[in-house]
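What follows is a set of structures for review.
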Structure P
Amino acid sequence: MIFALPLHGIAAAIWVGGMFFAYMALRPAAGALEPPQRLKLWRGTFDKFFPWVWAAVASLLITGYAMIFLHFGGFAGAGLHVHIMHGIGLIMMALFAHLFFAPWKRLKLAVDTGDWVAGGRNLGQIRKIVGINLILGLITVAVGSGGRYWP
């Protein structure tokens with residue numbers, strides 16, 4: 001727990017904090033740009049951010065399961081908040097994997113070939129998925145930080 005819990009928290013902070021920044025700060029600021037510049041900015045941003053998300057996902061899985069099995073003795077010994085975090089986390093990871101392998105792949109191709117219409121369409125899909133994952137991530141952080149104090 002001495003290593004797993006802090007690493008788990010850091011990984012969650014990187015992923016959820018990055019989504020919050022992208023959705024609440026970068027997206028509105030980038031809206032003032034013309035489509036080619038905006039899409040190039042997002043392509044560059046995601047190129048830098050997504051490897052961190054993959055590292056966070058790996059860290060969350062490793063540290064989460066380590067805590068469940070080494071600290072709680074398995075799922076039966078884990079509280080409701082751990083089960084909720086686990087379920088929401090798996091949904092978030094599945095949404096991210098879809099985002100990465102479908103609209104992100106198409107967005108990169110569209111930007112690289114100058115197809116700004118297709119790029120905008122795929123960026124819109126990414127925005128929706130990030131918005132959903134951001135809400136799920138904030139719920140998960142609230143559950144994870146306060147759930148152990150539930151009655």
Structure Q
Amino acid sequence: MPANLSTSIDIDAPPARVWAIVSDLKRMAEWSPSTAKVIVRGGEIKHGATMMNINRMGLKVWPTQSKVTAYEPERRIAFKIRENHSTWIYELEPTADGGTRLTETRDVSNDTTKLSKVLIDKVLGGEPTFEAHLMTGMKQTLAKIKSEAETA
């Protein structure tokens with residue numbers, strides 16, 4: 001079974017500023033090396049919004065569809081991927097110094113689909129390689145969000 005992945009970063013910016021960045025999922029390709037494009041259907045990001053995502057790993061590119069499953073301003077945004085049942089979560093927690101701890105999680109507690117497992121094994125280098133790629137990308141994503149929030 002695939003592993004849940006999670007990483008956090010402390011940002012020297014208030015939750016409102018970090019939320020303004022993180023909740024703008026249309027901009028995800030600016031931060032995530034695994035995302036080429038996000039198209040929000042209907043334009044507005046809110047609970048229940050649906051998205052078309054173009055994902056990438058090196059030269060490999062594939063589409064997925066997702067739905068926003070949590071939208072709590074300045075606290076949490078999450079979206080579930082239809083094709084593999086993973087949920088991606090961004091949680092914001094105020095820190096004592098007025099900053100924000102931002103945590104990104106890939107939750108696969110309910111497992112993934114058989115098709116996803118086959119594609120990861122046959123096309124994306126196997127589960128350990130794919131998860132290492134995701135973790136590296138998650139850390140890069142948070143670092144870019146931190147940089148933007150601290151220079152805004």
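Readers should treat all values here as calculations from the given coordinates under stated rules, not as data from a laboratory. Computed from a prediction, not measured in an experiment: that's the story for all the values here. Cβ atoms are built from the backbone, for glycine too; each structure is taken alone.
Among the shown structures P, Q, from which was the value -27000 of helix-only ellipticity at 222 nm (-39500 (n - 2.57) for each DSSP H run of 4 or more, over all residues; to 500) calculated? Write out the running numbers ahead of the final one.
Values: P: -27000; Q: -9500.
Checking each candidate, the match is P.
Next question. Using mean count of other Cβ atoms within 10 Å over residues 77-84 for the comparison, can you identify which of P, Q gives the largest number? Working shown, then result.
Numbers: P: 14.8; Q: 19.8.
Once mean count of other Cβ atoms within 10 Å over residues 77-84 is tallied for P, Q, the winner is Q.
Here is a follow-up. Ranked by distance in nm of label points 7 Å out along Cα→Cβ at positions 69 and 141, which of P, Q sits at the highest value?
Details: P: 2.9; Q: 1.4.
Biggest value here belongs to P.
Of the structures P, Q, report the one carrying the highest value of percent of Cα pairs over 14 Å apart, for residues 53-92 alone. Mind dumping the intermediate values first?
Numbers: P: 46; Q: 52.
Top value of percent of Cα pairs over 14 Å apart, for residues 53-92 alone, among P, Q, belongs to structure Q.
Additional query: Tell me which structure, out of P, Q, gives 0.96 once Rg/Rh (Cα atoms, Kirkwood Rh) is calculated. Provide the component values of the computation, followed by the final result.
Details: P: 1.05; Q: 0.96.
This figure was derived from Q.
Separate question: Determine which structure produced the value 20.5 for mean count of other Cβ atoms within 10 Å over residues 85-92, calculated from the coordinates; the candidates are P, Q.
Details: P: 17.4; Q: 20.5.
Only one of P, Q returns 20.5 for mean count of other Cβ atoms within 10 Å over residues 85-92, namely Q.
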